[in-house]
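Before anything else, here is the set of structures, which you'll find just below.
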Structure I
Amino acid sequence: MKFKHALMTDIGNYRKMNQDNLAFVEKKTGEAFGIVCDGMGGHAHGEIASEIGVNKFVELFKEFDFTGKTNKEVNRWLRQSVNIILEDMIDYASNDESTWDMGTTLTATLFLQDKAFVVNVGDSRTYKVVNNSLYQITMDQNLWNSTPEEEKRDIQLSGAFGKHQNEVTFWKVLTSALGPRKTLKIDTYLVEDFKGIYILTSDGVHDYIEEAITVATLKNEKIKLKDKAAMIIDDAKDNMSTDNLSILIIEAE
């Protein structure tokens, strides 16, 4: 397995602080790991939560021996790692009461044994470019996606979804996040054919980009990878992103 990557984070158009954190690391044994955490801006110390999430997951990745591990064992390691991060957050908050309400989203991809394992909490996303489309591997953990399909149809028919911005915002309320006092649900995914282009994004990016333009940028071989990251972030900012913006691009072959 060979990898190229570029990562970039930006404070954005309106925020006073960047609460996002991200990383990409490789091991000499061939495994690679990429992660994006978006600290919850409506809560105090989201930047601490996202920093703990990234740093601890990277530490756990570096320490773990994946040799001979089955898909089930890798999936268990991903879930256990998220719970270890939560324990670290609780320990941190026990020594600083002002951080009890901190929280972060988390999306991460582990490349191992010619497969990609994805773990997700919240509404940051992992995508893979498939043909000329962005295939969203993860599903946002929000109110809309937790609503039964029959009820969704009734809501759409009534016009109560998407008619006004405040209605859209309501349905995007998170049902899961990583933090000492948050409700936690861990989703995992497996991509059998790991080769290709992946992007991991915070919602400050993916809520404000156009798929066709983004795919064209990612597939343009004449543009350097770091410039692609900058262009996608600039596109989101031009489309009036209201949040911090982070993107990790990974080319796996």
Structure II
Amino acid sequence: MSTNKNNKKASHIMLWNELKWVPSEKQLAQFIHLQELLKEWNKKTNLTRLVDGDDFWTSQVCDSLLPLREELQSPELSHKYIDIGSGCGFPGIAIAIAMPNSNITLIDSSNKKTTFLKEVSKEIGLISRITVVNERAETAGRDPILRSNFDYAIARAVASANVVAEYLVPFLKSTGQALIYKGGWSEIEQKILLKALTELNAEIKRTHKFELPNNRGIRNIIRISPVNKCPNQYPRSIGKPKKKPLGS
């Protein structure tokens, strides 16, 4: 085996150790296929610059799955996930690969990105468990088919936490959890989020901090749970959550 292949294997093992989870051969093949498709599509449409080596395996795959390290210990469980602003498929497609009994809805307002997501879901054999919706989060959150229907609502690198909470909480079942992926996280941000959550009838379940392998930075994950039914006026109309954020 070449040195390059050895390095790759060592790098992968480090990731799986970090996640306390190891993909099956099929799952590993799906991740590799996803990487190939991203590279191919990137030539004609700029989806993401994070497609090679560590950029893909650590900053995309590991970053998507690390917050779900607990859930990865029981991959046989069947849950419904919704990924808001799914972009090129992270964390949504990574979760769909890692959780073979779960169903994932991917939402993005960009037609270019949802076209890619549909194509990739088909190509890597996930079409039966992935639903792709070309829609704004504010509109989708009022759709009776989607509202109050998910075990997990997730957003990675979308907007400030108080804005993202307004997008995510309306999708949750009464027992569901929203996961907000953040880089830095301050006490001020936490106070603003707590004020916003009062409006949404939700609370912070807990926050946890991860360090990505290979010096790829710190991640803070904020887990949110509903305490009561989300009021019907949320999410507000398109653009409002960002223009007039709750809690600010």
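Every number here is computed from the coordinates shown, using simple stated rules; none is lab data. This structure is a prediction, so every number in the text was calculated from the model and none was measured. Cβ atoms are built from the backbone, for glycine too; each structure is taken alone.
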task = Could you figure out which one of I, II the value 29 for relative contact order in percent (Cα under 8 Å, 6 or more apart) was computed from?
result = I
request  = Identify which of structures I, II gives the largest calculated value of distance in nm of label points 7 Å out along Cα→Cβ at positions 44 and 228.
outcome  = II
